[in-house]
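Some structures are shown below for you to check.
What follows is calculated from the coordinates using simple rules that are stated; it is not laboratory data. Values in this document were obtained by computation on a predicted structure and should not be read as measured data. Cβ atoms are built from the backbone, for glycine too; each structure is taken alone.
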Structure 1
Amino acid sequence: MAVTRDMIIRDILKENADAAAILMSFGLGCIGCPSAQMETLEEAAAVHGINVDNLVEALNK
């Protein structure tokens with residue numbers, strides 16, 4: 001599965017548990033918070049000031 005910016009964080013983690021470490025390395029430590037259940041990767045990146053393109057690239061490696 002290729003990760004895209006419009007995917008819900010919960011769905012990314014469901015497909016690939018290793019994604020948690022990558023998300024946390026980018027400063028997204030709230031992967032277990034309620035927002036992760038309905039927030040897209042792009043929305044979370046924007047809130048945390050993270051370049052979503054870099055994050056998507058790292059998750060797809």
Structure 2
Amino acid sequence: MTVYWSDLGAAIALLLVLEGLLPFLSPDRLRRTLLQIINVDDRTLRTIGLVSILAGLGLLALVR
């Protein structure tokens with residue numbers, strides 16, 4: 001398996017663009033959402049994280 005560093009860089013750049021959309025478009029909503037996340041238990045956050053990882057891997061498998 002060959003690692004293409006330019007692909008990794010592009011993926012990280014796209015991640016930063018997507019992560020920056022909500023604070024740019026609606027900073028107030030981001031603050032309210034983050035305050036609500038404080039009240040979510042660890043198990044739920046881990047489940048959300050796992051689902052996100054699996055969805056990302058599945059999407060990556062589809063596009064590759």
**Prompt:** To which of 1, 2 does the computed value 1.07 (Rg/Rh (Cα atoms, Kirkwood Rh)) belong?
**Reply:** 2
**Message:** One of 1, 2 was used to compute helix-only ellipticity at 222 nm (-39500 (n - 2.57) for each DSSP H run of 4 or more, over all residues; to 500), and the result was -28500. Which label is that?
**Reply:** 2
**Complete:** Comparing 1, 2 on FRET efficiency 1/(1 + (r/R0)^6) of positions 7 and 39 (r between Cβ atoms, R0 = 35 Å, to 0.05), the highest sits with 1
